[in-house]
1. State the single structure among P, Q that was used to calculate distance in nm of label points 7 Å out along Cα→Cβ at positions 11 and 259, giving 5.3.
2. With distance in nm of label points 7 Å out along Cα→Cβ at positions 59 and 363 derived from the coordinates and found to be 8.0, which of P, Q does the value describe?
3. Which of the displayed structures (P, Q) returns the greatest value of distance in nm of label points 7 Å out along Cα→Cβ at positions 51 and 99 on calculation?
4. For Rg and Dmax of the Cα atoms in Å, the calculated result is 22.0, 69, so let me know which of P, Q that is.
5. Of the structures labelled P, Q, one was used to calculate helix-only ellipticity at 222 nm (-39500 (n - 2.57) for each DSSP H run of 4 or more, over all residues; to 500), giving -23000. Name it.
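Only the coordinates and a few stated rules stand behind these numbers; no lab work does. Note that the structure is a prediction, hence the values are computed from the model and not measured. Cβ atoms are built from the backbone, for glycine too; each structure is taken alone.
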Structure P
Amino acid sequence: MNTSSLATNHASLQQALAAELAELETEGLRRQRRVLESAQGARVRVGGREFVAFCSNDYLGLAAHPELIEAAREGAARYGVGAGASHLVLGHSAAHSALERQLAEFVRLPRALLFSTGYQANLGAVTALVGRADAVFADRLNHASLNDAALLSRAEFRRYPHLDLAALERLLASSGARRKLIATDAVFSMDGDIAPVAELAALADRFDAWLLLDDAHGFGVLGPQGRGVLARSGVRSPRVIYMATLGKAAGVFGAFVAGEPEVLEALVQRARAYVYTTAAPPLLAHTLQTSLELILASDGRRDNLRGLARLLRERLRLKRWKLVHSESAIQPLIIGGNGETVAASEALAREGLLVPAIRPPTVPRGTARLRISLSAAHGAGDVERLAAALNALQ
């Protein structure tokens, strides 16, 4: 093929991408990044303006906590900045090891394993435990990382309607898979509702399955002392594989999987997302040890979160839009159309309030929404201001 033909083919590829991007723009689905110019928090600076932010997963307001900043400085002085290698080569520091022990104790499971992100943790856990002869049973509103993990595992991928345990039971009963894995968000990231852990664990027992709980949005917020949805449910089962992230309520970065020793050792040996990636900086693991202490001492912050959610529900006077009931820090306001949702988000930004517009494919078509994320760092006045602005938009 001559140079002219190569250039023509390249141009056609670029044109195809340009057409796809234009279609996203037409459908109100093209996303834009904002550049944060301040520390993460309830009040932020973007584009030279100050905003009250209702778009962060920093649920306890710890991301810029002075004790975490000091712990990070101490960790950098002790361990340096980069880990330099994967965990199985020479990247697994004393800080990583200590944090894994503390995380296992925190969630009251035998062993924990650190990952760099929740996405990696789900990919690693699912693909290490199930394969071609197996089956994954997943809630239809699960996070994309669980869906991608199931597809990558090459196991049979069966999805059941959101929280429909009868449908899940039928799928499990009809399956002849060698191994079965039920995978679900513990707190659903776009709806804020909570999986029925006890009932799911009972089905896992009945059908000899594992139960993988992705508690990215419950860890630190729900359960006694913020120990998460598993602790909130009171379930103790060797079938449970528990994943939570450390960049949301914990205020830092990373994720972990916890469960039975054999399961965790299998991940160490076979989870490609763990084996073949450089370990996260040990200074972050050192910082997270302080974060766990702050979470345990944050009952007042969690009480404030619950109070802010109640206040929002009391102050909203909705005519066409619908606030989904949620016991979590996630308060979704369903608008429906992509254009109207984006317009509402932009109108709020003009009032100094940042609330993200969430559209397909993140949520089902026709359910575009404002995802209101509350933080313990918000005050009652912030929520009053948001409610008044939303009421004025309808």
Structure Q
Amino acid sequence: MVTAGVYMVARCHVLFQLAPLSLEVVAVLGAATALFAATIGLAQNDIKRVLAYSTVSQLGYMFMALGVGAFSAGIFHLMTHAFFKALLFLGAGSVIHALSDEQDLRRMGGLAPRLPWTHATMLIATLAIAGLPPFAGFFSKDEILSSAFAFGHYGVWLVGLVGAVITAFYMFRLYVLCFRGSSRVPHQAEHPLHESPPSMIVPLAVLAALSIVGGWVGLPFQKGGHAFERWLAPVFGPGPVVAPRPERSAGIEWALIAASVAAGLLGIGMAFRLYLRNPARATALAERYASLRTLLQNKYWVDEFYDATVVRFFAWLAQWFWRFWDEVIVDGAVNAVGYTLEGAAAILRLFQTGFVGTYALFLVLGVAALLLHVLRH
């Protein structure tokens, strides 16, 4: 459901390319979304919430690709993201299951030896979303950034590169807080702590394999495009309104790849330095920039703004329609019909007395009226 918009824009690419400004809007919104959601993920402590905002950020990358005209790259990232994000969510479920429904990263730590299979598969998925080779996320993310640079969207490329650093940072923050360091698991969750059963581990292993090899269909430097791009060629191939991707030298391609990998390594290194080697430094920074942390933890107060400007207004409007339209107009019309029929029935009831003499009187009056009518005509 969350990727339906990506599919819609990709399938309607011809219409979007006929209005280039619309593609610019898609690219800018995609870049803004990727960076916006990534910064929110920095300060979340609920393991599932971190992954949820990670999904929003990765959707931004997909729209970024579509907006710069790299439609196959957007769909490619949609595919690889499905592998490692499904693995991350299922792995998080395995962790929550092992910790008796605990979801707070601050109450985890040191789980790697206790949950070896969950740890290994989650590490693979985290490396994939961080964009390190040879994992699946590297190939699709690198193609998005490379395409943004190739089509001249240097600002979008730069935002995407910064977002890659932040993505690697907050995902390895999650990894370190969950699996590395000293244990912060509550005492009541320590005793039942155990690895998940095979019914949960086998899907993790399958997705881990796909998170490694799923991007190999997009190996760069392929003549005529990589395998996944060639497979999508009947849909996104060159046409009257589809601009071909500009050709660049191998040196520039390697430089862009190096920048992409360096961004991921920088984010990973920062996460390990702050949360594993010197966690006191992370705590000090959080206290020093408490207002910024509050801003990020509250998601820039987007929910509150939406509630104040949209939800409350439409709730008031719905209440008004309920009080006026539903109760006065609709219920009033229905009740009016009922009252009318009830009044008519009360009048007609006067003629239905159950006495034979009354019915005989009305019969005689009726016959007299009929004779009078006949005699007059």
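1. Working: P: 5.3; Q: 3.5.
Answer by label: P.
2. Values: P: 1.8; Q: 8.0.
The read-out comes from structure Q.
3. Numbers: P: 2.8; Q: 1.2.
Result for distance in nm of label points 7 Å out along Cα→Cβ at positions 51 and 99 over P, Q: largest is P.
4. Details: P: 22.0, 69; Q: 33.3, 118.
Label of the originating structure: P.
5. On the way: P: -13500; Q: -23000.
Only one of P, Q returns -23000 for helix-only ellipticity at 222 nm (-39500 (n - 2.57) for each DSSP H run of 4 or more, over all residues; to 500), namely Q.
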